[in-house]
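Readers should treat all values here as calculations from the given coordinates under stated rules, not as data from a laboratory. Note that this is a predicted model, so its numbers are computed, not measured. Cβ atoms are built from the backbone, for glycine too; each structure is taken alone.
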Structure 1
């Protein structure tokens with residue numbers, strides 16, 4: 001649509017409301033602010049939801065692999081070394097890690113907590129970037145014999161510091177004439193790790209693979225085999241290949257099965273929030289309609305004069321379309337700017353608000369992560385901007401059409 005210089009001049013004059021038209025200017029300001037806030041809020045919420053999902057997924061796959069293998073009956077893998085070699089030869093398989101995993105009771109002094117204890121070799125620990133980063137404060141040369149590393153939140157909760165000893169207690173102990181005696185053994189804590197995800201930092205203990213095998217009485221066997229791929233999109237193909245190569249001797253599962261309910265809930269919440277927040281932009285679009293209709297009514301005499309001077313219906317329609325479109329375009333642009341600035345500084349904003357209010361706004365116990373994430377998706381930003389502009393342009397059509405249909409004779413008759 002091409003606008004003439006005359007149309008642009010008239011439209012710009014109508015945007016600068018006179019004192020007697022102040023109420024119209026206020027309504028226009030509300031529409032402008034509503035669109036900007038709606039766009040900014042929608043971008044922020046969608047980016048936080050994307051960041052939340054991305055961070056959770058990266059940490060889950062940083063500690064656990066894409067595919068897990070375990071015995072369907074709980075029996076250990078005695079031939080895991082050969083299985084590891086066979087799995088490593090499969091296409092898209094990047095890392096294969098044997099491990100012993102079990103839930104135990106951990107006691108230290110008067111404190112006792114349940115924990116997931118994972119036996120893994122020091123060499124395999126550094127194969128994953130997330131684990132390597134989490135263990136930066138730990139000297140892995142000491143990660144052998146009866147030394148363990150605890151999640152930092154679990155250690156804090158139990159009052160344990162590096163150098164202290166903890167006792168691991170398993171109900172699956174020795175069977176005696178007096179019943180089953182729980183298996184108990186003391187281990188020294190050589191450090192703590194922080195993966196940035198509450199579930200791991202507050203529940204996990206890592207110990208050397210040989211020590212875990214000895215504690216569980218597995219000899220030279222493991223309970224799980226962890227497989228990490230070099231391409232997330234190859235998950236379906238790689239899993240099918242692994243299942244065919246292993247046969248019925250093991251149970252194969254992937255990260256989607258282990259976390260299906262959680263990620264489904266995140267996706268549903270994300271979609272619902274998108275629909276709800278889009279209504280904010282829709283409400284602002286209705287404000288544009290209201291403001292333009294009142295402007296058309298107030299400018300009835302001006303429209304009549306313009307028509308008698310030779311202005312066509314199309315010219316009048318374009319004048320008011322430009323007024324409404326200007327509000328939509330500028331409001332959308334400001335909303336995009338505010339939303340993106342907020343997203344790229346969201347952690348600083350969170351810390352500022354927490355220091356200002358004196359309250360914790362993003363609890364790791366509730367949200368699983370220790371920091372508020374935000375991941376801007378360019379496609380979603382473009383979609384939000386498109387929806388906002390489309391609603392704004394549609395909102396201008398009826399008032400513009402009404403202005404074009406204005407009867408100049410009737411308008412001048414009652415002046």
Structure 2
């Protein structure tokens with residue numbers, strides 16, 4: 001076959017280009033983000049080209065054997081990091097995905113740097129000056145890759161899956177699936193209560209899953225609340241690997257609430273959100289007509305402020321601009337037509353009872369965000385400001401107080417018709 005292609009280049013060129021086009025098209029249709037298409041599409045094409053015809057390889061290209069060894073090393077690093085960060089809680093397919101993604105992404109960066117080396121050759125009267133120029137340009141390229149890559153990595157969390165189920169708490173439940181308006185398949189639990197008086201839809205936090213509800217499940221069910229908990233897109237066992245920070249996930253929450261009303265008809269609908277899920281609750285509430293109330297635990301106020309707190313490696317004077325860039329980059333990468341709306345801005349469009357809960361020393365979302373949300377909201381409201389880290393049951397007494405406050409709020413929402 002190789003001999004045939006070498007003699008008939010007119011046949012080999014369209015054949016190889018056709019293979020490259022199929023890879024790019026397949027990556028475009030399977031990936032829900034531009035970064036995924038670049039890594040899995042162009043990364044695969046460039047790697048195959050390096051091992052084959054070398055049409056797209058720069059002059060300073062390394063040997064095919066060295067390329068394979070480096071790709072194997074990066075694959076092991078990516079898979080090993082995922083396995084060490086969350087051992088026993090990540091399916092093996094996520095290890096393979098993380099390792100392969102790191103291998104292809106690193107190859108893309110190396111490919112760019114090799115082209116940079118070709119643009120600044122060392123055949124000059126002043127080798128030291130050429131080396132300095134090449135180093136400065138390469139450092140700039142790497143800095144740009146890090147600045148762009150960090151938000152994209154943060155917007156593509158590794159899927160974690162629940163280890164325990166409601167059955168481990170001796171509760172009857174049903175595994176459920178649904179498909180959102182934009183075609184994403186979500187997986188979750190339906191946990192019915194005897195003589196239920198209302199249905200609670202639970203929204204988990206960033207990089208978490210529906211198993212986060214287990215800390216509240218027994219008190220809720222025993223108090224007469226059906227519980228519906230799903231993995232949001234890009235989390236748990238649901239489809240998707242790209243987060244929209246509210247703009248895409250509103251499709252998820254609308255579909256979950258619709259399913260909750262269909263499976264538990266005639267029951268008042270209540271929402272409980274934590275962190276990322278709490279922000280989603282605030283972003284979606286104006287579109288949910290039948291919700292009686294919402295418990296909002298540790299929500300951030302604005303998406304760009306969230307990014308600003310993540311970019312601590314950027315000097316403070318440049319951090320707001322870098323945060324805006326990161327936010328716009330993630331919006332573009334997820335193929336969103338419009339930027340994600342801020343939770344703070346959506347408060348003007350709803351008047352259902354809200355309970356704001358926040359730990360005063362929260363290291364991820366500052367207490368000032370909770371105060372701003374609470375003071376801005378003009379509808380029925382109450383607050384539960386936590387002086388010690390008790391919201392997720394670090395102590396038995398803390399979990400008891402948290403559940404008591406939550407149930408009191410839910411009961412009040414059900415009683416007010």
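Given that distance in nm of label points 7 Å out along Cα→Cβ at positions 51 and 107, derived from a single structure, equals 4.4, which label among 1, 2 identifies that structure? Source structure for this number: 1.
Sorting 1, 2 by distance in nm of label points 7 Å out along Cα→Cβ at positions 155 and 195 from high to low puts 2 first, with the largest value. Which of 1, 2 yields -16000 for helix-only ellipticity at 222 nm (-39500 (n - 2.57) for each DSSP H run of 4 or more, over all residues; to 500), as computed? Structure 2 accounts for this read-out.
When FRET efficiency 1/(1 + (r/R0)^6) of positions 67 and 139 (r between Cβ atoms, R0 = 35 Å, to 0.05) is computed for each of 1, 2, the one that comes out at 0.65 is 1. Relative contact order in percent (Cα under 8 Å, 6 or more apart) computed as 29: which structure among 1, 2? Of the options listed, only 1 reproduces it. Given that distance in nm of label points 7 Å out along Cα→Cβ at positions 171 and 323, derived from a single structure, equals 7.5, which label among 1, 2 identifies that structure? For distance in nm of label points 7 Å out along Cα→Cβ at positions 171 and 323, the value 7.5 is produced by structure 1. Supply the structure label, taken from 1, 2, corresponding to Cα extents along the principal axes in Å with the calculated value 81, 51, 37. Attributed to the structure labelled 2.
Look at FRET efficiency 1/(1 + (r/R0)^6) of positions 115 and 307 (r between Cβ atoms, R0 = 41 Å, to 0.05) for each of 1, 2: the largest one is in 2.
Of structures 1, 2, which gives 28, 13, 8 when semi-axes √(5λ) of the Cα gyration tensor in Å, for residues 147-202 alone is computed from the coordinates? Comparing all candidates, it corresponds to 1.
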